[in-house]
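Just below sit the structures, each encoded as C-alpha cells.
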Structure I
Amino acid sequence: MKAILDGDIIAYRAAFWADAEGADFLEDRLRDDLIRWTPPNCTIGAVALSCSRSDNFRKQYLPEYKEHRNARPKPDCMGYALDILKDITPVVMADNLEADDLMGIEKSAGRMVCVTIDKDLQQVPGLWWVPRLEDSDFPIEIQTTTLEQADRWFYRQWLTGDSTDNVAGIWKLGPKKADKLLDSTPTQNWTALVLSQYEQRPNKDGGAYTLDKAIAMGIAVRILREGEEIMGWLPQEFR
C-alpha cells in the first residue's frame with residue numbers, strides 16, 4: 001500500500017527545528033521524518049505540498065481564510081526544507097489546492113493511506129494514519145474513516161467553523177450543540193439544516209448571515225474528495 005504524507009507539516013516542523021539547531025543536518029532530519037511518517041507495511045507514494053496561500057481557491061470565496069497567519073512569520077529555513085523535500089522524495093502539488101485537498105482526493109479514492117497530524121482529514125472517507133510523534137495519542141494501526149463519520153465531521157465543522165483557519169462558523173455554536181442538531185436530522189437533510197441555522201442565528205455583530213456567506217464557510221472548511229469540484233458537495237438547489 002502506498003501512503004501520501006502531509007509535506008506542509010513535515011517541512012514546517014523540520015524548518016522550525018533547523019532555525020534553532022542549525023541547517024547543516026536539515027536533510028538528515030527530513031529523511032528521518034519521512035521514515036517515521038511512513039505507516040507500517042507502506043511505501044511513500046507522494047508527499048503533498050500546498051500552493052501559495054494567496055492562490056488557494058478558498059480565498060476567492062472567503063477572503064479572510066487563514067488571513068491571520070500572515071502576521072506569523074514562517075521559519076527562516078522553510079524554503080530550504082521544501083527544496084530538500086522536492087529533491088529527496090516524490091512531491092505532488094496542484095494549482096489552487098492545499099496539501100489537504102491532495103491528500104483528501106487520494107484518501108477518498110482508496111489509492112493511498114493519508115498520513116497527517118491534522119484532524120481535519122477525518123472529514124474524508126478512507127484510510128489514515130498518524131505518525132509516531134511525542135504528543136500523539138492516536139492508535140498505532142492504520143485507521144478507517146467511514147463515509148458517515150467523514151460527512152458528520154464536515155457538517156460539524158461547517159456549523160462550528162475552524163479557528164485554526166480563521167473560519168468563524170456560526171457565532172456561539174459549539175461542537176456539542178452541532179452534534180445534537182445533526183443527531184436530530186436525517187443525514188440527507190444536513191445541508192438544509194446547516195443553512196437554516198445560519199439563517200436563523202445572529203452573527204458576532206448581531207446581524208444576519210447571508211446565504212453566500214454561509215456557503216463560503218462550507219467551501220472554506222470542505223476538503224476535496226475524488227472527482228469533487230469546489231461546490232460539488234453542495235446540492236444543486238443551494239448553488
Structure II
Amino acid sequence: MDFFTESFRSAFELITANDPDVISAVTVSVSVSLWSTLFASIIGLPIGVAVGAYQFPCKRGIITLLNTLMALPTVVIGLGVYGILSRQGPMGELGLLFTPQAMIIGQTLLAIPIIAHNTVSAVTGANPCIIPTAKTLGAGPVQSMFMLVNEVRFGIVAAVIAGLGRVIAEVGVAMILGGNIRGYTRTMTTAIAMETGKGEFAFGLALGIVLMGIALIINLFFNTLQQRS
C-alpha cells in the first residue's frame with residue numbers, strides 16, 4: 001500500500017512541477033492526435049455521408065468493410081505503413097519513418113473507418129424525408145446535402161470526437177512508426193509502456209493520470225453530443 005501511495009505522490013509532483021518529459025509526451029500526443037483526426041475527418045466524413053445518404057449496389061459491402069476496419073489491430077496498420085515508409089519501401093526516399101508525420105499517417109488510417117462508420121450511423125438515423133423535402137422546395141443536390149449534414153451535425157461531431165478518442169489512446173502505430181524517440185515522437189502511451197518496463201512506475205502513472213483526464217473530457221463531450229443528437 002505504501003508503494004501505491006508513494007507512487008501517486010510522486011506522480012502528482014511530476015505533473016504539478018511541469019516535468020519536461022511529461023510536457024513533451026503530452027504535447028506530442030495531443031498534436032499528433034489532432035492532426036490525425038483532422039485529416040481523417042476530411043476523408044472519413046464525406047465517405048460516411050455518401051454511404052449513409054445514398055442507395056447503391058455495394059452499400060452493404062462498404063458498411064461491412066468499415067466495421068471490419070474498425071476492429072483492425074493497430075500493429076497491423078503500423079506494419080503496413082512501416083513497409084511503405086521504410087528505406088526499401090515506395091516512399092522510403094521521403095525519410096518520414098520515425099517522425100511525427102509518419103505517426104499522423106498511421107493514426108489517420110486508424111481513425112478514418114471509425115469516423116466514417118459513426119457518420120453513416122448518424123446519417124441513416126436521420127429523417128429520410130429531409131433530402132426529398134429539400135428537393136421539393138427547390139434545393140439542388142448540394143443544398144440538399146448541406147441540409148442533411150446540418151440536421152445530423154451533432155452526430156457528425158460525435159463521430160469526430162470518437163476518432164480523436166481512439167487515436168490519442170493508441171500505442172501500436174505510435175511505437176512502430178514513431179520509434180518512441182524522447183522529446184520528438186514519444187507519446188503518452190509509448191512513454192507509459194517504456195517507463196513502466198524500466199521500473200519508473202511513478203512517471204508512467206503521471207502520464208496515465210493525464211491521459212485518463214483527457215480521455216474523460218473527450219468522453220464527456222462525446223456523450224453530451226450523443227444525447228443532443
Structure III
Amino acid sequence: MDLAPVEKALGYSYSSSELLLRALTHRSWAHENLGKEGSNTREAENETLEFVGDSVVGLIVAEELFRRNPDVNEGGLSLMKHSLVRTETLAAAAEKLNLGGFVRLSSGEEKIGGRNNPAILADVFEAIVASIFLDSGYAEARGFVTRILADELQNATPQNAIDYKTLLQETLQANKMTAPTYQVVRSEGQPHNRTFFVEAVWASGRSSGSGRSIKAAEMMAARRALEILNGTNDN
C-alpha cells in the first residue's frame with residue numbers, strides 16, 4: 001500500500017510506516033487476509049491503537065478546553081468534551097482527511113458500506129492519533145488533533161454542547177422511569193432538503209421535535225421533554 005498520499009492528507013510524515021499501516025487496518029481486513037479465524041492478527045489490526053488513541057484524544061481535548069475556557073466550570077467543560085470526542089465528531093474529522101478511502105477493510109465490510117460507517121471512521125481517527133503519539137510523542141499528536149479539530153474547539157461552548165438526549169435519559173432514570181423511545185412520525189421536503197418530525201415518548205408523557213436530520217429532531221424532542229418535566233414548557 002502506498003502510504004505517501006495518506007501522509008500528505010494527514011500533514012505528517014512517519015518515522016515508522018508500520019504504525020500508519022496498522023492504524024489503517026480494520027480487524028475485518030486482518031482476519032480475511034492474514035490467516036484463518038482464530039489466528040493471531042491482533043498485532044496487525046488497529047483496535048489496540050484505537051484504545052490508546054481514545055485516551056490521547058480525550059487528554060488533548062480536555063487540555064485545550066481547559067486552556068481556552070478558564071471561566072467555565074467542570075460541568076461545562078465536560079459537556080464540551082463530550083461533544084468533541086463523540087463518534088459523530090471524530091467521524092466527521094476522519095471524513096475531512098478521507099480516511100474512509102484509505103482504511104483497509106474486508107470485502108464483506110466493503111460491501112455493507114464500511115468506508116462510510118461512523119464507528120469505523122471514528123476508530124480509525126483515534127488509531128491515527130495513537131500512531132502519531134507513538135511515532136513522535138504527545139506534542140506532535142496534540143498539534144495534529146488541534147489542527148484537525150480547530151473549528152470544533154473554537155466554536156465549543158457549554159450551550160451548544162448540551163446533549164439533551166442524554167440529559168433526558170438521566171433525568172428519567174433519576175425518577176425511576178425507563179429511557180425514552182424516539183420515533184420518526186413523518187418527513188417533508190425533497191431528499192436534499194428534508195425536514196424530519198420525531199416524537200419522544202416516556203412513561204408519563206410525550207413531546208415532539210423537528211430538524212434537518214433525525215438526530216437534530218430527536219434532540220429538539222428531548223429538549224422539549226425536559227421542559228415538560230421541569231415545568232417550563234407553556235404548551
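Comparing relative contact order in percent (Cα under 8 Å, 6 or more apart) across I, II, III, which is largest?
Max of relative contact order in percent (Cα under 8 Å, 6 or more apart): II.
Of the structures labelled I, II, III, which one yields 0.70 when FRET efficiency 1/(1 + (r/R0)^6) of positions 64 and 216 (r between Cβ atoms, R0 = 30 Å, to 0.05) is computed from its coordinates?
Here the read-out was taken from III.
Thinking of I, II, III, which structure, once Cα extents along the principal axes in Å is computed, gives back 61, 44, 38?
Details: I: 56, 38, 31; II: 68, 45, 24; III: 61, 44, 38.
Only structure III yields this read-out.
Work out which structure the value -12000 belongs to, where helix-only ellipticity at 222 nm (-39500 (n - 2.57) for each DSSP H run of 4 or more, over all residues; to 500) was derived from one of I, II, III. Don't skip to the answer; put the middle values down first.
Working: I: -12000; II: -25500; III: -17500.
The correct label is I.
Rule-based calculations on the coordinates, nothing more; no lab input. Model, not experiment: these values are computed from the prediction. Cβ atoms are built from the backbone, for glycine too; each structure is taken alone.
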